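Visitor: Following this line, the structures themselves.
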Structure 1
Amino acid sequence: MINNLKLQLLELARDSIKYYLINNKQLSIEEPDNSILLESRAVFVTLHKEGNLRGCIGHMHAHIPLFKAVIKMATAAAFEDPRFQPIQAHEIDEIKIEISVLSPMEKISDYKKIRMGIDGVWIKKGLHSGVYLPQVATDTGWDRETFLRSLCSSKAGLPAEAYKDPDCEIYIYQVEKFNE
């Protein structure tokens, strides 16, 4: 993605949060001319304050245009992440925004094919599922097995070793990440 487009998406995310703070509803804009912004893409928006996580919401499957996904996920990260209180107006200038645009999912049969720091992982078994973006491996310094055990137990609500179960589905994807 070209830099100008990345800046446009970051600005759109920030405008979405500011708009919601003032109007208590999601921003709605006219459909842009740029064809990339109209592509259906899966997106995560992550918010940091003073270097600490302040919110992160996304969706794994592309089902709405990229520009709408950024608006929706930025608003959700700021106001709907159950781990945090909603963003307050006095915080907005301290918030740094990161956007991760996901590639399509690829199902794999061998967890050893996961490339740490390159592949994000979505693990699924029955009604349980969990996801880590690729940067989780880089940020934590975990090896593959620690990463997968944490994903299973902390995110998916599965036993830590569930990733070794043949009934467990593992999907990988890559992200294009950019931030303010």
Structure 2
Amino acid sequence: MSEQIFTFKTIVIGPAAVGKSSLIRRFVENQFSLHYKFTIGVDFMSKVVDYEIGKSAKLTLWDIGGQERFKVLRRSFYEGTNGAIVVFDLSRAGTFSKMKEWLSDVRQAIEIDFPALIVGNKSDLIPEIGIVIDRNEIEQYSKKENTIYIETSAKTGDNVEKAFLELTQRMVQRCI
């Protein structure tokens, strides 16, 4: 008897230049580049994840461009979403409030409950620049939105696998 492999459409969203593409690239290819190029519209990657011993799921990762000028396109990319990683930049306070708009927008567009993970990216910069966003505020917001909050660094790889695995496990729970 063959085991069912789940396939999940997973969107990675958030303001421009918070590291969405870098997170996906670190997760899928275990690579990081300092050379950044804006995602125009949407980009795709996929990866099979072992969410339990002997059990796998395929994630189709939709890297949705964060530029304001692509806002009108976004809603068409949300359809069929099974889960979302909503990213902000720990080194730029303004991206936290912008990230809230993204989560609100996707929740209105999809209209069904789906697992979401809030990711504070660029944790490697905190020792250098200090804490610019109150972590209590982030935790309270995350709790209010019924999400999990994880800090990551696409540069070092810290917690990147953990974030995607956590979301995968939550999506699987919805299916069983």
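Every read-out reported here was derived from the displayed coordinates using simple, explicitly stated rules and does not represent laboratory data. Quick caveat, the model's predicted, so the values are computed rather than measured. Cβ atoms are built from the backbone, for glycine too; each structure is taken alone.
Visitor: Work out the source of 0.40 here, i.e. which of 1, 2 gives that when FRET efficiency 1/(1 + (r/R0)^6) of positions 22 and 38 (r between Cβ atoms, R0 = 25 Å, to 0.05) is computed. Please list the in-between numbers first.
Guide: Numbers: 1: 0.40; 2: 1.00.
The value was obtained from structure 1.
Visitor: Thinking of 1, 2, which structure, once helix-only ellipticity at 222 nm (-39500 (n - 2.57) for each DSSP H run of 4 or more, over all residues; to 500) is computed, gives back -9000?
Guide: Traced to structure 1.
Visitor: Kindly point out which one of 1, 2 the value 2.5 was derived from, the read-out being distance in nm of label points 7 Å out along Cα→Cβ at positions 30 and 54.
Guide: On the way: 1: 3.2; 2: 2.5.
It was calculated from structure 2.
Visitor: Still on this structure, I have one more. I have 21 for relative contact order in percent (Cα under 8 Å, 6 or more apart), calculated from one of the structures 1, 2. Which structure is it?
Guide: Value 21 for relative contact order in percent (Cα under 8 Å, 6 or more apart) corresponds to 1 out of 1, 2.
Visitor: Can you rank 1, 2 by mean count of other Cβ atoms within 10 Å over residues 78-85 and just name the one with the largest value?
Guide: Structure 2 gives the largest value of mean count of other Cβ atoms within 10 Å over residues 78-85 among 1, 2.
Visitor: Related question: Where does the value 17.5 come from, among 1, 2, when mean count of other Cβ atoms within 10 Å over residues 94-101 is the thing being computed?
Guide: Considering all the candidates, the number was obtained from 2.
Visitor: Also: Assuming 17.0 is Kirkwood radius over Cα pairs in Å as calculated from a single structure, say which of 1, 2 it is.
Guide: Values: 1: 17.0; 2: 16.3.
Of the structures listed, the value fits 1.
Visitor: Out of 1, 2, which has the highest value for distance in nm of label points 7 Å out along Cα→Cβ at positions 6 and 166?
Guide: Structure 1 comes out on top.
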